Structure 1
């Protein structure tokens, strides 16, 4: 097992708490049908369920029409090769398999269920899986030790008529091949001429080698090594049928010998096995894929000490060109399922690799730019593999895989209209899915100083520590040091855990903040003595002054008192941006649809002018989420029926916005069902917005706050926020009793907004 302290950014307790919070585990099953009445139950089960049963009995293919089979993948392991932990048993693999199921859903909208088979007998495992395969549209094998993983996969491909895919092998192979294609292109080398050294002969290494060869690399140009050295024809020991397939005629016996004049090194072995001297001996413009995790065969900075012409990839996220299976497996299965492929064959793998390679060459979208801290990555030596943040993955890879399946004759349901299919794929993307991931990636390494105002509060403290341990920035706690020690003990940490603490005992800062606040408020009837009291007794005021005076970059506050009271305090020290309205916004995500709701927290009855400004600011946030802004001004009336003074106020906001010539769709006033349900399009054909809104501007804070609370408590959707929009400082106010997860997200957003987000 790797040194956790060097690579993990969490404590053991945090990891355990994550898996136990709420419902234990990471997945659950929910109904896709409404079951609220007796009639619903009769249709779902007895007697109505008999009808689809009869149809499936007549024609098994109709199972794809009447059940979840076509979008259901089984994630299966026996726990013999769990991550880097080894053989811990089938049950111990369940957290990993649940995690894989979550990734399928999040990235490709594929339902999946984990199955742990308690056996080390390959034949027994094959028998179990083959008997249950009829329930699924695909099988993803995971964390099964070699050689059993080869045996199980190959036999299952012969026995079942659905895709069987061992991601440890083929996922790695596809991403690596994509990287190789681009690295060769950049270095000006031909795939038919390059000499490749593969260090490692496990499942991943063998799969990579096979895909390299299927992509055009001649067999004799690949030298494979295991722990005993070069795999050559006639080697007497340590051989099996899979290694023998890649044995070549050669006099080379060691890695050092194999590396002389090599164009490409692929490592799937162990850390530090590749030396500077070996790198020096490689051909011009060497390609080095050091993919051992967590520590590569050689670190990129070591390579650069001896070669300035190398193209380097690793399995790590903290170096350029990460070989990450997440770029591949969800989207490969998506394409295979959508054409009801019988297998995932070599043609489909090659197509996926080529699609991934091509994507890295295209201009990247803004979502990727944000993830790179505002810099636009460009195809070249340090960008040969597309980012996991790229929203085009969901359309590009499945389409390529589906076409390859059709061309190779393994698709049972060919796609007739690829334009329509592309649109359907895009709809599966949760546009906010990458929102926090993008934000977190963009602030890593920036060392943003974020104030956590309620420092001794356990949820705040856990969020601050997670912020620090995740490398997101430097938390600053406003806290009593003695009370903080007790809180640290309560969450299982040493009382001397290294974290920055500040409070009003700092006389130099106290005086600076008092003078800052007094200068700001002296013409508003506030005395210096009042400012002194505020600074020394109110944590929100102290933190707001810290940010305003440049002693911190951002702040999160509010978790221990009411939102309105917190906003009132902080706005004494900060104010609105020029010509902007301060308001609260929540982002609601449910079943892949993202909706922005405002004003949830600040303005009781927004004026028409304020509503118009809120629409403009909200549209900016929508674009950060990858949404095309479509703003609905909500009311209890629709287009003047009925008409009251309050509905006129909302309608006037629409007219104001028309005069501003904005670049997004908007309309109103309208009721929420008209804004969200397409069935009303025929009733109001003159409106482009009906049924399409993704920004809902409420007529009052009452309507907005009640709506978002109801959605949070009664739906299965996720709420991000509230976000405080329009302040001249990056400060976020948490609702009373927020969780550490919610506070962590707000801290990241605050840090992000201090540099990048322009609401």
Structure 2
């Protein structure tokens, strides 16, 4: 177990100390603390190979499906050309004309067709579908058919696009006047590229015709009700005719939020036409080439600092590349804009954001959801200001970071659960940042000179590597933005069956983050039973209510609250009619009274006042806070960056399951290190060039730094157990900490992610 600090103001990492609930906080047993937390419920099956993923499932008589895709980024679709020598009678094909419902994959706006009708908008866009009774026949057919097209002029640069998905503007104070008073103004442009989710299991769906004319979908996904909605539209089905079930899912990271709707609709169309089950399983090449990625972004900053070192003005512009279709671009941009100011108090702020369309594959959800893009920018901007002021980057952040009572750019007053200084303190102490930074400062001029010499001619025999330390802070709004949760009105259920079994009914999926372990713990604690006595109902839309998507670090905070309240209501009913403690009487109560099911719909525990038109007010119920410190070594000959260690202190509210929370921090940190150093998507003419595991490089166990996770607990009163979410927060801080460490090592600023060896070497050479 890594370190956990229950008191956010504790001076040092020490033994676990439980804090009493803050005023207004719902008192609850200390889950996962008072007793050993259970092991992950799905762990043994995955370790032994017993877990059955979509491609492991057997559907007798199933056909295989495939997608015919465009080889051009922008073109007019004229039809299909096929080889007459192929036995096409054995193959079923479909185009847009064959879709029985609306030719759309419904997400936020209806701009993405299931299949191209007349205009291709991006490379690898689906133009037709094929199905065959065996893979060999399907493979041959796919190779002998191609789209007939007429090229159109594509747009690849979001700054050159005239098509906009969303735009937001936030203002606070009077930045123009404040800039006039500033004694230091620092400007910068920062760029981040795509990032591939690279989940272990590829996109996979099986569609099976139903006797009622509908379709059952079984597959790998995060959001069953997203798929449910898309299926109804495209196939003209009723609620009952569209049934979505989750199979074992090998990771998601946002990549299985919206895209599974696409492959599910394709498989369902074929299954409906064939009248048999149809399997669609992407290989890795098709998965990378066709699916959504993290949005690239351009972030421009202008920061004004007063004579006494206060941050007094910020002017920020965020431009995101949405790709060919909208997907989730408006909400990704929204979170990016709301987080662009960073975790720092500033009285005068102006932020604009726009998401633009290009003729590249659509971008979508990815862990962090817009915050990592702006997080890199605002942290590098702070690092550059600290350099200009000749001030410790940690000391500057200590001065600027939000405190309770601070006001965000949207005008939200941070009334509670503000742990910016706590995470900063815990991270700097654990990494011994003050001592290491001062030691580095004393030798910095010499090292930078040697780095410049090496970069100039590679002739310096004295030093071939340089080490550095870097720091970054971040924040992450918990749950959906503004009134998102209120508008969604999610529902979760707890049932005491007539068989005496306690069942948890939620649509939230297990994708490796521990949902199936933590949620029964929450119910069990409320009912006073062991977690092993709580059974999870299958994630099946014909069985479980719509408890909302498995995204935005909302599962424990929001859905955990729903099941907690449902369990409390169930407990009260059983105890009232049976006259005893729930744990003693529930089985007899079930035998006497039959099944009792309690469904709980979302009701906000805190007042949320957010204006969607002006983007002012309470953007999130609460924020999580993080600080990362990275130590790196830079090879002066090659520019290669080796990350030796990362300390990440993360405030996640109340920790429900320490081991799972630590795993989330460690995983998010490593993913962020990859984002910051080596994960680069290369493109040409709107096409991904490195769409293989051999060419898209991610950190392996050999590259992984030593990661020290520190869990800081600043409980949030609006969550039944004080939890605020953990999955996304660590993603926001490691990458900028690494880039700051590169500057500390060799004296160059890398303003574009990832900081590849090529970019570092080019920066060294330009400084020489």
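Summary of computed values
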read-out	value
Structures 1, 2, by mean count of other Cβ atoms within 10 Å over residues 221-228: label with the highest value	2
Identity of the structure behind 1.35 (criterion: Cα Rg over 2.2 N^0.38 Å, for residues 629-716 alone, calculated), options 1, 2	2
Mean count of other Cβ atoms within 10 Å over residues 413-420 - structure with the largest value, from 1, 2	2
If relative contact order in percent (Cα under 8 Å, 6 or more apart) is computed and equals 17, the structure in 1, 2	2
At a computed 77, 75, 50 (Cα extents along the principal axes in Å), which of 1, 2	2
Parent structure of the calculated result 20.9, given that mean count of other Cβ atoms within 10 Å over residues 93-100 is the read-out and 1, 2 the choices	1
Comparison of 1, 2 by mean projected area of the Cα convex hull in nm², for residues 405-548 alone - largest value held by	2
Structure responsible for -13000, with helix-only ellipticity at 222 nm (-39500 (n - 2.57) for each DSSP H run of 4 or more, over all residues; to 500) calculated and labels 1, 2 on offer	1
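Each reported figure results from applying straightforward, stated rules to the coordinates on display, with no laboratory input. Please read all numbers here as calculations on a predicted model, not as lab measurements. Cβ atoms are built from the backbone, for glycine too; each structure is taken alone.
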